[in-house]
1. For the read-out helix-only ellipticity at 222 nm (-39500 (n - 2.57) for each DSSP H run of 4 or more, over all residues; to 500), a value of -11500 was computed from one structure; give its label from P, Q.
2. As an exercise: log10 I(q)/I(0) by the Debye sum over Cα atoms at q = 0.29 Å⁻¹, for residues 142-197 alone, calculated from one structure in P, Q, equals -1.33. Which structure is it?
3. Please compute distance in nm of label points 7 Å out along Cα→Cβ at positions 6 and 110 for structures P, Q and give me the label with the greatest value.
Structure P
Amino acid sequence: MHTSALVLFSGGQDSTTCLAHALARYERVETIAFDYRQRHNVELEARLNVLREIKARFPQWAAKLGEDHLLDLAVLGEVSETSLTRDTAFKMEANGLPNTFVPGRNLLFMTLAAALAYRRGLQVIVTGVCETDFSGYPDCRDDTMKALQLALSLGMDQRFLIETPLMWINKAQTWELAHELGERSGVQDGGKALVDLVVEHTHTCYLGDRTHRHAWGYGCGTCPACELRAKGYAGFVDKVNKAPA
């Protein structure tokens with residue numbers, strides 16, 4: 001039986017929902033993030049705010065939340081020529097992938113997360129990759145995660161479980177999942193509390209915009225990440241409004 005987990009936690013909507021998922025399931029949960037000189041490095045500050053708010057608003061989860069780890073991965077920014085690591089416009093490349101794709105990013109993230117999990121005695125690695133609402137990134141695919149689980153388990157001679165709670169749901173369903181997890185947290189009106197926390201404190205915008213406030217949170221409102229988040233939030237609100245009283 002698995003009792004501990006390491007969550008890849010960037011401070012965005014998806015990773016915050018994954019963190020709530022882990023806190024609802026496991027007795028000990030730690031978090032890891034990476035500074036790869038991303039343009040939207042404001043997320044590194046946002047994630048600390050999210051952790052603070054979770055501890056303050058969800059006492060039962062706070063008791064499970066362990067150490068947070070931030071790794072310097074500057075080399076990834078050095079070898080990447082993408083719109084997430086360079087000041088260039090978002091566009092589709094000739095190979096059919098958006099230039100927001102950072103080659104090797106999730107492969108490196110998962111390898112380093114497994115190395116840390118090995119040292120910390122953590123059994124499960126939780127990541128927010130998704131095949132339903134995603135930009136075509138090959139390192140977000142279910143097949144990639146299954147291959148990594150096998151390779152990392154063999155390479156470290158320790159059986160890791162890689163959990164992907166968002167793999168087969170869209171962004172509206174991710175909002176719904178956050179609400180559901182909050183409701184199960186033991187906090188009164190926990191669903192609303194967790195959704196409000198995601199709106200106010202998480203960061204998704206690729207441009208790192210924290211000046212423009214929308215119903216779904218902060219961001220430029222026009223980059224691919226903002227558009228996806230806004231669309232998902234609208235679908236979530238529409239479903240809530242149509243639900244019987």
Structure Q
Amino acid sequence: MYKRVLLKISGEALAAGSGFGIDAIFIHKVAEEIADVHALGCEIAIVVGGGNFFRGVAQQAIDMDRVAADHMGMLSTVINSIALQDAIEKRGLFCRVMSAIEMHQVAEPYIRRKAMRHLEKGRIVIFAAGTGNPYFSTDTAASLRAMEIKADILLKATSVDGIYSADPKRDPKAVRYETISYDQILRANLKVMDTTAVSLCRDNNMPMMVFSMREQGNITRVVAGEPLGTLVTP
């Protein structure tokens with residue numbers, strides 16, 4: 001259904017419930033799903049968070065300068081990106097990590113035209129180090145990169161099966177939305193993404209699908225057009 005997608009995966013998801021680090025079994029399952037999406041003929045770019053190692057707004061950074069803490073968070077995303085690249089390449093696919101912070105020994109510098117060329121050649125591209133700027137989350141980086149590479153849709157893989165009116169883990173009466181607009185998310189202050197990312201998608205007409213990645217095969221199903229999760233429209 002989609003020719004080119006950008007997949008956003010949280011760092012916490014790669015920890016697979018352990019809270020810290022990378023779960024080796026789970027990251028290979030994710031790589032397998034990405035390979036399945038690639039086999040459909042879909043061009044796929046990925047943004048990975050770094051919350052399984054360090055978050056600039058987390059408790060452990062409470063006494064740190066925000067800029068320094070955010071730079072540490074960006075480096076965490078590079079660790080996750082290299083780990084995911086390794087798992088994907090073990091599937092026999094070509095994968096490139098492009099970092100917003102230059103570190104030539106471990107990743108290519110992010111250059112938009114080069115990223116699009118990689119995608120056109122059938123390579124999987126992982127965008128690391130967020131936007132390269134403090135105060136911007138990896139959600140904002142995913143929104144920005146999705147628009148820069150002209151993705152058809154932004155796919156946000158989470159631990160829940162869509163967007164709810166409240167936290168479903170705390171409120172049993174929470175209702176899941178089939179579709180919702182960015183304006184509704186902002187008005188209701190739903191914690192789907194930070195407001196910068198939501199506004200960026202809204203202002204540039206970028207659709208987004210929020211779905212659970214806990215069930216094997218969900219990424220492939222979403223790309224194939226199955227109605228999973230919540231569709232967010234401008």
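1. Matching structure: Q.
2. The structure behind it is Q.
3. When distance in nm of label points 7 Å out along Cα→Cβ at positions 6 and 110 is calculated for P, Q, structure P comes out on top.
Laboratory data are not the source of any read-out in this text; all were calculated from the coordinates shown. Just so you know, these numbers come straight off a predicted model, no measurement behind them. Cβ atoms are built from the backbone, for glycine too; each structure is taken alone.
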